[in-house]
1. For Cα extents along the principal axes in Å, the calculated result is 48, 47, 35, so let me know which of I, II that is.
2. Given a value of -22500 for helix-only ellipticity at 222 nm (-39500 (n - 2.57) for each DSSP H run of 4 or more, over all residues; to 500), calculated from one of I, II, which structure does it belong to?
3. Using relative contact order in percent (Cα under 8 Å, 6 or more apart), single out the structure from I, II with the greatest value.
Structure I
């Protein structure tokens, strides 16, 4: 099992790309979120054809903004490439379907939908309302061959997620968790709060601007860990004319 980040920034940190990753799991590639910078990154590295599954944490634009483009590219340009969207529950499936229907008209033409339960080893942690009020979000936990990786999605309230982890059988766990360096940003976990609730875990921060990290930040940032990053990612955007 291996995780490779395609970007580690927040919604407005375009220099670092939208937070998204590819997880090598049981011989398949899972695309974890697909924000508006993800499709160009996939194209730049010729990765669209490798996608078997897609897993979404929630439907904000920096997590789904190029999902339709990615599916269209697979359909029109990649032979035998038909990604599968894994969904944690029927209500979320309907949300994703409606989101895609507005862009693709007939989503079933371009993608299959399969319950997450059909791929054992991945647990969805329901984090409804813990990122944005009345919004459905999910964290995910991957387990394979004795390894455990936890991915927070977007969380302003991390307590329930770590309570879930502590309720699992003891095992070394690598946690990738979104970070905020501004206490006023309640949609993401303030780094000092994460320090108290994340004790005992190997935690790496993402979904942040690394240049804003204060000196007392105790967490390693994914952006600074080459083993977790897609090499030589370049995000270049022309100014509007």
Structure II
């Protein structure tokens, strides 16, 4: 992690703690550099990053300002968690994410069943085996990555560049959600069962069966996300 990335994370934490309040001006660049013990160039890079994420409004000739959470990026895991905490809409954001995933992946599974190739099926079997092996791991990272790669492979097998483009922005947030929920063994066990059903339908080239299995898996994923929500940063103190 670069110095500017570290400062970006620290500023997000300070917004969460109430050090910098929503709608209020940030300290001047020189003051921020002193507060975080970094160069002004590093502060500029961090502010540029936060502006791209929609967190900070850069104003020429005036101090920058913290934007309302509703304007922050919904496709950034750190920002999404903080936005949910400060805006009180963490559950709604997660629901919207899962709805988007369901719309894309159920239809994609149906298409993939009619277009998938033998080599792609072999790859999916290997990934499912990695997920099974990951059931015994104390660290769920290997299982979670195999899970994500499984879904990415199905997207690729559908051979539809527009669906692939729609799915790509969701991946980073989905990775954060999957790494969190996969730390629970029960979630990993359920995921293996549903992935096996999806693979079985794909092997039969059963479009309806693949869509139904993916829909069942989406329901399982949504329950896991609700049961094991993200740990929110400290909320800002009341004014």
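1. Matching structure: I.
2. II
3. II
Read the figures in this text as sums done on the coordinates, not as results from a lab. Computed from a predicted model, the values in this text were never measured in an experiment.
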